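What follows is calculated from the coordinates using simple rules that are stated; it is not laboratory data. Note that the coordinates shown come from a computational prediction; the quantities given were computed from them, not determined experimentally. Cβ atoms are built from the backbone, for glycine too; each structure is taken alone.
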Structure I
Amino acid sequence: MATAILNVVNMGEIIYTVHRRFGLQAKLDVVMNIGRLGIMILPAPNDLVFRAAELKAAFPISSADTFVVAAAMEHDAWVVTGDPEFRQVEHLVRIIWV
């Protein structure tokens, strides 16, 4: 069985986006559901930050998305996304398009 992972930088992005768009209760619900689903939250150690910075320098994608790619590369993981911005890096990671 595959383990779902999410790095802490992208978790922060989820938290602020949901809070801003839908309010505090929705944010709390999302955080609880991520925990219930057993999604592993990865830290952002220096080597991940450095890799994300190198990706940001090489590709015109958002900083948060560079952390997705860097974490996927580090953990040999698939990226699940519908964001067309990831087309620029699909040669670096495996992507499941939704």
Structure II
Amino acid sequence: MSDLDLKRCPFCAEEIRAEAVKCRWCGSFVAAPSSTRGWTRTRDGKMIAGVCAGLAREFSVPVTVLRLAFVLGTLFGGGIGIVLYLVLWVVMPWEMSPFDR
């Protein structure tokens, strides 16, 4: 593979193949469609507002881990967990369903 077939990931600066859609090092999407992708709340698997379920889907982590992090942040972080959750609830839009498009 020559240097012409490589590009740098804009997120981690590692060299990846020029036609790559997702960085193999950091897992970030590097193709054009990812620029329109953002954090969204999801209706699937939500308990309160879908914030944790949406973040879990975006970062590919179990939703229980994120819920526990928000609870621990609330209990041991001086309430920062609840404040952060409320801010994310306000700024994160609902994900579009196939019927919304």
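Here is how the numbers come out for the structure above:
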read-out: Of the structures I, II, the one that -10500 was derived from, the read-out being helix-only ellipticity at 222 nm (-39500 (n - 2.57) for each DSSP H run of 4 or more, over all residues; to 500); value: II
read-out: If FRET efficiency 1/(1 + (r/R0)^6) of positions 20 and 68 (r between Cβ atoms, R0 = 35 Å, to 0.05) is computed and equals 0.60, the structure in I, II; value: II
read-out: Label whose coordinates, when Cα extents along the principal axes in Å is calculated, return 52, 38, 21 (choices I, II); value: II
read-out: Comparison of I, II - label where relative contact order in percent (Cα under 8 Å, 6 or more apart) is highest; value: I
